Each structure stands twice: as C-alpha cells, then as structure tokens.
Structure P
Amino acid sequence: MTAILEPLKRELLALQARDLRVRSELAADGSLFEGYHPRMEDVHRANAEALRAIIGAHGWPDEALVGTEGAEAAWLVAQHAIAEPDFMRECRRLVDEASLAGRVPRWQFAYLDDRIRTFEGKPQRFGTQVDLTPDGPALNALDDPDQVDARRREAGLGSIDASLSRLRDAPLPTRDEYAIRQAEGNLWRKNVGWIP
C-alpha cells in the first residue's frame, strides 16, 4: 500500500480552497451568476494546469495517494475545468477507472460524467445536473430515466427528490433572464468546443 503523499494532498486542498474562496467572493456580490466570470475561469484554468502536472507525475490522485480529502479536491478541480473539454474528458476516463477499482467513490464519476454529457448536449445518466428555470429546479435531460435510480444507488447517490429539494428555495430567473442565460451558455459551449 502506498503511503499518502502529504505535500501532494496539501497542494490539492490549496487548489480546492482557492476555487471555493473565489466562488464565495463572486457569489457574495452576485457576479458569479452573470455568465462565466473571468476570475473564476482564471482559477479553473490554473487549477486544471496544476492537476494536469500532478496526473503526469503520479497518475490520478486517488485516496491511496492523497487520502479521501485530497482525492475529493482533485475531483472538484476536474469538475470545474469546464473551459477545457479534452482535459475534463481525460479526467472522466481516469476517475471511471479509479472508481471501478474502488480507489475513489463512484459518485465522483457520476457527477463528472453527467456534467460532461450535459455540456455536450447529451442526456445525463445519473441525474446530477439540475437547471434553475423560471418554473423551479429541473433535471437536465436523462438517458433511460427508468434506470436512473438504479444507477444512482450503484454510485452511492441519494434520491433525485432529495437533490432537487435542496434547490427549491433558490432564487429563480425570470423568463427573459433564463432565455439570455441559455443563449449565452450555448454560445460559450460552442466557443470552448463542447458542441460543434
């Protein structure tokens, strides 16, 4: 068994802390919700570059290498590398392998897979991606909805209802705000390379 690399774990936790700190600052002034904020994108890109170097030197930073907290921090960095589709897809492959081998929890793959599929305009498989619409929280399209609960159980996720209930009190956009956000999001996905 490999000993946990404490310096590597601390590096990943620092990347996570920076991401969450900037997100919190931007959420506090409301600018986080006005498209992909340039400060947030800068953090995500810098964190992705650091994670890319870690993967190059050590492979996927799983729980045996960096502990539970470090592995979750690595997942968060991958989950937020949204401006780098190819890197996110590679992380998905690595997290899939690690989760199937029991080196990280399967829910990490579920969230990463659903996020990528949603950005690609494909139906998600685990129901982790929710959109705030003028009518309330709504799941993004599901692939084989009859099997989603079984897939969620296999990934160690709770019910979709519990997930949606956490968003029931979130402020909802107006119809005009939602339409603008959708149009801007589609343009961004095309420009970044998620969709043709």
Structure Q
Amino acid sequence: MADAAVRPALVSDAPEIARIQLVTWQTAFEGLLPPDVLAGFSVEDATEQWAQTIAQGPATVVVATEGEWLVGFCVAGPSPESESATANDLPVEDAATVALVGTILVEPRWGRRGHGGRLLAAATTAVRAGGSTRGISWVPERTKSLVAFFQRAGWTPDGIVRTLDAGGTPLREVRLTGTLDLAVE
C-alpha cells in the first residue's frame, strides 16, 4: 500500500469528495437507495455544498489519501439537539457537547485498508478539540458492515432508531454512540 494519510479537506477537494460520495452510494448503498434517488444526485450541487461546508463549517471535513489519490472522507461537527435527543424528543443532558459524525465514506475500491478507521479517529480528534465529549452517528440498519465498523471503534447502538423517506422508500437508521478518544493501530 502506498503512503496513507488523513488531512483536513481543502475547498479544492470538493469535486473529488462529491465524486466519491456518488460512486460509494451507487456501489455500497445500491438496494438501500432507490435508483431514482441515485440518478437525481447532482455532482455539481454536491460539490457546491461540500465546498461551502469545508470553507464555512461548522463541521470539520477530513479526507483520506493513499499516495496521490483522495480515497475517502468524513464529516463531523456539533450535533443538532434534535439528533442527540431521547426517543421522546427530549434533549439529553450533554446535548451541548455531543458531536455528530454525519458521513464517513471510503470509495469501495480503496476499502479494507484502514482508511475508515483513520478518518474516524481524525474527525473525532477534531471535534474533541472543539469541546465535544462524545459522538453519535446515524447508520442505515441494513448496512451491517458499517454498524460493525462503528462497533469495532467502541461505539454501540443506543436504542434509538428513525425512518427516513429515501425517495418514497423507507430507510431505517440506528443511532450509535461512543467515545471520541479513539486509537487507530
């Protein structure tokens, strides 16, 4: 394996981040997302949104590289109170210090090389430095490999689930929570 690293995303990375998002959704989430949702994905719109997030925050975006290639990304930042709330929508005691890992994607052809773990460790380090004390992430319940990834990092399902409308198809997600103090071997 060529040199692997994680670094803060640059605005110039936005087009590649959008491309990775599309390719990964088409490959890894086929069957979870309806074909018309995937067909309606606009790389141009996503590029604009990622550029804005990278430039203005409040979330932190980090990217994984292998050699000269950008191979994955992770975005994490302060969690909206509604994302960390209890099942009856009441705020949790530590709501002000909960971080949300909103997206972590590694292009499938670069998978199983440790990029995901390095991305999660870098993102959680960044939000911990910003004052967060624990993290949460919403993961499609049917993506057993992604649930297992977070569990290997020490995160566990907290019993909260939600169902999103993915273009007319229900998408059930589980919420996982865990420490922001991760060590990557």
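Thinking of P, Q, which structure, once Rg/Rh (Cα atoms, Kirkwood Rh) is computed, gives back 0.94?
Attributed to the structure labelled Q.
When mean count of other Cβ atoms within 10 Å over residues 74-81 is calculated for each of the structures P, Q, which structure yields the highest value?
P
Comparing structures P, Q by distance in nm of label points 7 Å out along Cα→Cβ at positions 50 and 66, which one has the largest value?
Comparing P, Q by distance in nm of label points 7 Å out along Cα→Cβ at positions 50 and 66, the maximum is at Q.
If distance in nm of label points 7 Å out along Cα→Cβ at positions 82 and 146 is computed to be 3.3, which of P, Q is the source? Can you show the working numbers first?
Values: P: 3.3; Q: 2.0.
Working through the options, I get structure P.
For which of the structures P, Q does the calculation of helix-only ellipticity at 222 nm (-39500 (n - 2.57) for each DSSP H run of 4 or more, over all residues; to 500) return -20500?
P
Given a value of 17.8 for mean count of other Cβ atoms within 10 Å over residues 42-49, calculated from one of P, Q, which structure does it belong to?
P
Given a value of 17 for relative contact order in percent (Cα under 8 Å, 6 or more apart), calculated from one of P, Q, which structure does it belong to?
Going through each structure in turn, the value belongs to P.
Compare Cα Rg over 2.2 N^0.38 Å, for residues 114-161 alone across structures P, Q and report the one with the greatest value.
If we compare Cα Rg over 2.2 N^0.38 Å, for residues 114-161 alone over P, Q, the biggest value is for Q.
Every number here is computed from the coordinates shown, using simple stated rules; none is lab data. Bear in mind the structure is a predicted one, so any value in this text is a computation, not a measurement. Cβ atoms are built from the backbone, for glycine too; each structure is taken alone.
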